[in-house]
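Only the coordinates and a few stated rules stand behind these numbers; no lab work does. Here the structure is a predicted model, which means the values were calculated and not measured. Cβ atoms are built from the backbone, for glycine too; each structure is taken alone.
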Structure 1
Amino acid sequence: MRLYAKYLNDRAIAYLPNPIQVTGTNADPNFENVPNFDANNQTLHTPYLSQNVGLGESGQLRRSNVSDGMNPISTSVGMEASFDLGDGFKIKNNGRFSFNKGGFNSPFPASVSTVSDFLAGDFATDNGYDSLVYANGDGAVPSNSLIAPVVLFDTQLNNFNNFMNDIRLTKSFDNIDVTVGYFKGIQNVSMSWLWNSYLLEARGDDARLIDAVDAGGNTLSTNGLVGYGAAFFGNCCQRSYDTRYNTSAPYLAVAVEASEKLNFDASVRYDKGKVDGSFAGPVTSVNDINNDGNISLPEQTVQSIDLANPTTVNYEYDYVSFSLGANYLLNDDQALFARYSRGGSAKADRILFAGLDYINSDRINALDFINQAEIGYKRGFERGSLYATVFFAKTVEEGGFEATSNSIIENDYKSVGIEIEGSYRFSESFDIRGGLTFTDAEIDSGDNAGNTPRRQPDFIYNFIPTFNFGKTNQNSFGLSFIGQSKAYAQDSNELVLPGFVIINSFVNLGITDNLKANLSANNIFDSLGITESEEGSIVEGQTNYLRVRPVPGRSISLGLNYSF
C-alpha cells in the first residue's frame, strides 16, 4: 500500500500564434519573418502589456498579471493498494483527490496588418478611428507599420478539483485472466473567460501599445485598450462555467492464451455520465472602470458575465466501449497482431455554446466516437527490430466551439495508414532508431467533405543515430531528425504549410560513476517549421500577413545528474 502527495505551483509562458509574412501562391507559399519579429524566437509578450484590468466573474473590479502565463496550482493526495486474496484472486485500487485552480494568460493576435489597412477596415471605421499613436507618447504610428490587434486570453480557473478512483479484481485460471473493474470520476469545470482587447505593434521586442484617435484629435482608447471584452472577436467570449461531470464506468477484460502461439484479449466498458451546473455568457454595460469620472469609448460597452441569466446544465449520457485483440507468434522472432476497438469521449465544456436545451439529454450531442482497426507485424533480429502496423480509423462528430474563429466545428473523419518503427545496432558503439507514419486522412462530412483535415501531414518521421564512446561506452552523442511533409492550413485545403525537418542533438558524459552531465540542443539550425495557421488562404502575388504557430527556435540546455 502506497500513499503519495504532490504540490505544484508553476508559471510558464503560453505560446500563441505569431505574426509572419507570406508571398507566392497558396500551393507554393514562401513564409518569412516580418520586420522586427523573429517568429521562431520571439512572442508578442511585452513589458508594456503586463497587467489586465476589467470586471471579474461577479462584476467586481479585477486585475491580473500577464507574466503569470500558464499558472496551474494543484494539490493532490492519492493511494495505491494491491492485495493477494489467495486462490488466484487479486484486488488493486488506485485513487486520487486533486485540488486544482490557477489561470491562463497570453496575447492572441486577432489579425496582423499595416496601419493603413487596419484603419480602412470595418472595426476602425465603425468606431471612428482616424489615426493611431503610440500610447507611451512616441508620436504617430507610421501608416506602413505592422500592428497586431490582440485579444488577451485571460482565463481564470476557479475550481478544477477532481476525484478519480479505479478498483479492479483479477482472477487467473489455467490459461485465462479475468479482470472486473469499476471506475469513478468526478471533475469540476469552473472557469471564467475575462478577456480584453488591445492594439499592439507587431514587434518581437518591447512592442508598444497603440491608441486610436478620431478626426478631431480625441483619444478613443485607453493605454492601448480598445475594448473590455473580446472586441476583435465580435465580443463573443466573456463567459463563466460552473459545471460538474460525474462518470461511472464498470468494465470487464478477458485475456486468453489459446495456445503457445496464439493469444486473445477482449474488453468492454460501459460509461454513464451525469452533468450538472450552469454557464453564463456576456452582457454589455456602461462602467467607469478606471474611476476617472469620464466614460471613455471602451467604457461605453464593457463586457461582463451575465450571472443573472445563467443557462442550466443538467443532462446525462452513456456509451459502450470495447476492444478485441489477437497476437500470433510465427516463431521466436516474429509475430502478427490485430486489434479492433471502439471508444468515445465527452465534449464537456466545448459544447456549452450552441444554444441547445441543456436539460434535455436527447438533444445534447455530448460525445465524440472513434472506431479503429489495426493489423501489424513484429520482427526481432539479432541486432535490431522492426514493427509495421496498418491502421484504419473513423471519428464521428468530433469538435465543439472554437473561440478564435467564433464557430462550432463538427466533423466526421476517416483515415487509413501505415506506421513503421525500427532499430538497428551496428556495433557496441553505434545504433540507429527511427519511425515513419503515412496517413491518408479525409473529412467525411459537411461542406469540406473529401478534403484533408487541417494541419494533417501525409508523412511524419523521426530518425535518431547514436554513438557511444569511452572505455565502457558510458558516454554518448546523438542526433534526432524530426519532420513532416506538407499539410493544409485549414479544412478548405487552400493554403499549404510547407514540410520541414527539425534537427536536435545531445551529448551525455559520465564524469564519475555517480555524476553525469547532459548537453542538449533543440532545433540547432533554427529551422522554421509552421504547424498551424489561423488563415486558410492568401492573396497570391502580394505580401500577406498571417498568424502562425511555429515550432520553438534554437535552445540549449545543460543538466547534471548525481546518483547516491
Structure 2
Amino acid sequence: MSDTPDTTTDTPRPEPTDFIREFIKQDLAEGRFDRVHTRFPPEPNAYLHIGHAKALWIDYGIALEFGGKFNLRFDDTNPTREEQEFVDAIIEDVRWVGADWEDRLFFGSDYFEQMYEWAVDLIKKGRAYVCDLTPEQVIEMRGAPTSPGTDSPYRNRSARESLDLFQRMRAGEFEDGARTLRAKIDMAAPNLHMRDPVMYRIRHAHHHRQGDKWCIYPMYDWAHGLEDSIEGITHSLCSLEYENHRPLYDWFLDQLGIYHPRQIEFARLNLTYTVMSKRRFIELVDGGHVSGYDDPRLPTLAGLRRRGYTPEAIKDFCSRIGVAKVDSVVDVAMLQDCVRDDLNRNSHRVMAVMNPLKVVLVNYPEGESEEFDAINNPEDPTAGTRKVPFGREIYIERDDFREDPPPKYFRLAPGREIRLRYAYFIKCVDVIKDANGEVVELHCTYDPETRGGDAPDGRKVKATVHWVAAEQSVEAQARLYDHLFMKPNPDDVEPGGSFIDNLNPNSLQVVNCRIEPGVGGAAPGTRYQFERQGYFCVDSDSSADKLIFNRTVTLRDTWARIEKAMGRKKQ
C-alpha cells in the first residue's frame, strides 16, 4: 500500500464564484446591503423542471453561502391558470430538491390589498390611469422597437375619474377586458415594456387562495418588484428574459418611494435532446406523446424523481454547470454523469435478467439449491452482503449466448466455458430449439470445484455473466427510457415542421425480466444498480403483484457510443 496520503477527499472544493456572487460581495462591502435575503418565486401554473432546479439552487445556495435567508413565494397573480395542485407539487419538489424556507412560505396574492393601495397612490400622483382600449388596441398602439407608440385617448384622464373607475373595476361593475389600469410612463421609450404597461386587468375568476374576493388582478410586472420589496429581499435573482423588465420594476419602486431590492439576471438552462417549456409539456401530454407531467422522459422534477434521479445528483449538476450571463446549451450527458456518480456510490447491486434464456445444469442435483454471498456495493464497504439463491435451473441474458459466436465474443457458446458471477464455471453442452429454430434452452454442466468463481487448477475463463435462479427469481417489468427526441435540438426540423417530428419512437421500451428475490416488495423510489445493465428505480405504479422498474440511466453513455459507431460526432 502506498504511503502517499489520499488527498481526493482531504482537499476542500473551491468556493463557487461567479458574477452574481461577486456583485453580492461588492454590495456587502460597499454597504448597499448588510445582509443577504433571496427568494424562489414560481408561478403555480405548471410543474417545475430541471431549469427551475438550477434557479432554485442559485437562490437557495447563495443564501446558504452568505448566511442569509431564503423565501419560497408563489407569484399567484393569474387565477385562470393557477391551481392548488401546482402549489402542492411545487412545495413537494422544492422540499425534495433540498431547499429549506423555514417559516417563510409566502403568496403574492396575500399582498393584493397593499398592491391595490399602491396603485391608488400612483393614480393620485398622475402616474397611472384607467384605459378603455381593448387588449388588441393596446398592442397595436404600442408601436415597434424602431418607432414610437401612440398615446391612448384615455391617457390624460383626470386622477379623480381614473380613481373612480378603478374603484368600480374592483367592485365588479365591468366585464372582463373592458378596462385596464396602465402606468403613465413614455410611449416613445426604446424599451417597449416602458410604454404605458398594463398594471391591472379585469378577470372575474375564482382564485385558488383568495376565492372570489377579487375581480381585478395585478400583472406580473407590477407585482414582481412589489413582492420582493414587501419581503425585504436584497437580491432578486431572475433568468435573463427579465433583464428588459428591470427598468420597469425600478420605475414602480422609485415612484412609490419604497424599499428597493437589487435585481440580477442569469442565463436559463437549456439541455440537449429535450424541451424546457410549459407550453410544450402541455402539447406532449395532451397529444398522448408522454403519460403525464411526471413521465420519466420529461425534465420535470416529478419526472426525474420518478425515473430515479436523486436530489444530490441534481445539486451536483447545478454546481457543475455554474452561473452564466449568456444563454447556452448543456449536454444532457452531464446530468446523466451526475446521477451515475451518485448512484454508483449509494445504490445496492442486484442481478436482473432483461431477456431471459433458461439454462439447465444437467449435472446439478435435482431438487437441491444453495446460496451465495453477493456484495451489495463495492463502493461502500459498510453496505455488506446479501444471499443469492442458486439451483439446477437458472436464467441468463439471451445476448450472453451465441450459437455461432463472432470474433472476440467471449461469452457462452457451444463447448465454451464461462463463469457465473459469485457461483460456478459452466460449459454449454447442448442447445435446445423450438420448431422455428429459435433457441429456447441451454443444457450446461457446472464444475462444483469452482464454487465462488475460481478454479482450483488455475484455469481461466474470459467472461463472467450475471444470472438469476429460475425457481426463486421474481418476475418484473422494466421500462427502458432513452432520449425523448432523436436530435440534440428538437427544433431542428424542416420548414413547416414541428418539434414533435423529432420524437424518438424508441424513447420507451418495456420488457419483462427476472430479478433476484430480495427485491420483491421494494417500495416505490427504491434505487438499484442492475449489474451490467444500468441503474433502476421502483416506479410509483409498482405493487406487490406487479413489480415495475424504471431505468434511470445506463452504466455508460450508450447514446454517445451509438452516435460514434454511426460516424456522427456527439453534439
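Quick check on the output: 3.1 is distance in nm of label points 7 Å out along Cα→Cβ at positions 41 and 329, derived from one of 1, 2. Which one produced it? Structure of origin is 2.
Out of 1, 2, which one gives -8000 for helix-only ellipticity at 222 nm (-39500 (n - 2.57) for each DSSP H run of 4 or more, over all residues; to 500) as computed from the coordinates? The read-out was computed on structure 2. 1.31 is what came out when Rg/Rh (Cα atoms, Kirkwood Rh), for residues 177-344 alone was calculated for one structure; which of 1, 2 is it? Clearly, the read-out refers to 1.
Please state which of the structures 1, 2 yields 1.62 when Cα Rg over 2.2 N^0.38 Å, for residues 305-408 alone is computed from it. Attributed to the structure labelled 2. Determine which structure produced the value 89, 57, 55 for Cα extents along the principal axes in Å, calculated from the coordinates; the candidates are 1, 2. This figure was derived from 1. Quick check: 7.1 is what I get for distance in nm of label points 7 Å out along Cα→Cβ at positions 121 and 473, calculated from one of 1, 2. Which structure matches? Structure 2 accounts for this read-out.
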